[in-house]
Structure P
Amino acid sequence: MKKRELIALIVFLFLFPLFSHASGESISQTYQRSYDEEGKGNYTEAIFILMQAERLEEKSYLFHLRLGWLNYLAKKFPDSANAYQKAVRLNKDSIEARLGLMLPLMAQGRWAEAEKTGKEILLLDRVSYLANSRLAYIYYNMKSFKEAETYYRKVLQGYPGDVEMQAGLAWSLLKQDKKEEADKVFSEILKIAPNHVTANVGIKMIKGK
């Protein structure tokens, strides 16, 4: 075999897996079919299609990121967490993979692990809205209401008009028996959103109704 032919063969053998796999379609076609099924709400089918590229995409950050998302949508939370953790290992500075990881951890009530992941995000982006708001929610569910209050206030510094964060703050205050402060926040919410369900519940509790 001539040197030129040998080089051509090596190049072909190297590139062929990138464009073809067992199903006979390109990687890009596999991804697109997976997106199409996700768009239809067929999350399990989208996962099945994506997994056809697993062997070739084993070391792909985006493959595991997408697999984590699809498994989360399919409510396969342990699989989702595993995929997101692989994505984090493949890109240690990734904020998006850690934000994704928080979702299945929170869905399973794995609060301590979700807290750790949120704190890792804040080392990379200290003003992350999602990380701070989720940490507030996590601390609330861990019954660490003082910490929840701290994080709700932190979010509200940058997003003072966020009604849901205001509600979270009010409930964190109420759980600490800071009724006067909670009443004030609930009242502010109801001034602009009179039908807000949890704010109405909170205000009735304070007033003993």
Structure Q
Amino acid sequence: MQTSRSQFLLMATLFQGGITLFAFGLAWILQINPFDECELSGQAFAVGIAGTIPMLIVFSITYRITTGPFAEVKRFLIESLGPFLDDCRWYDLAWVAFLAGVSEELLFRAVLQQWLNQWGQIPSLLISNILFGAVHSVTAIYPLLAGLLGLYLGFLYQFAGAGNMLIPTITHGLYDFIAFLVVRSTYRMQQVEIAESDSIDEQ
């Protein structure tokens, strides 16, 4: 059954909202404040935006690889997300990316990484992002890629941002938004190629 744009947005909102509620519940159990060091500032926004650049460079390189596990990841993204993203407006994609950035950074950085810091910054960085990678197990290599990106986001949170959740949240959300646009564009181009191929075959 085809999922409509409104259904996709509802599912994404409920899913990411569920992660957010879980993060707040876990923070309450662990007795930590996930917004302890969160500070709205121009510097935080600038660092968060600049922090997206290395992630986009890696994405651009791996997205162009046509064989092997990276190609498998690209194929998964296009086939699984492409039809949903195709129906979405740009602001829909911005909304989903915003939700993903907030919910996942809240749980894995502001709650888990902050709580794990009692055993040291390096262990907290590693453990929280092993978990981050594990929940992104959609292809064989995807957990590794997600874990490495998580390590980078955790570094931004812990060291570049001094515990400011705003920085990795901006980086994560902006990265997802741009990646969504790229995947949607690729899917649309593939659909045009398929339509042209079918038209030629019919002639």
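Which one of P, Q has P(r) over Cα pairs in 5 Å bins from 0, in percent, as calculated from the coordinates, equal to 1, 7, 13, 18, 19, 16, 11, 6, 3, 2, 1, 1, 0, 0? The structure behind it is Q. Given that distance in nm of label points 7 Å out along Cα→Cβ at positions 100 and 188, derived from a single structure, equals 3.6, which label among P, Q identifies that structure? This value belongs to structure P. Just checking, which of P, Q has the largest value of relative contact order in percent (Cα under 8 Å, 6 or more apart)? If we compare relative contact order in percent (Cα under 8 Å, 6 or more apart) over P, Q, the biggest value is for Q.
Check the numbers for mean count of other Cβ atoms within 10 Å over residues 28-35 across P, Q and tell me which is largest.
Details: P: 16.6; Q: 13.2.
Across P, Q, mean count of other Cβ atoms within 10 Å over residues 28-35 peaks for P.
Between structures P, Q, the calculation of volume of the Cα convex hull per residue in Å³, for residues 36-123 alone yields its largest number for Q.
No lab work stands behind these numbers, since they all come straight from the coordinates. Only a predicted model underlies this, so the values are computations on that prediction, with no experimental measurement involved. Cβ atoms are built from the backbone, for glycine too; each structure is taken alone.
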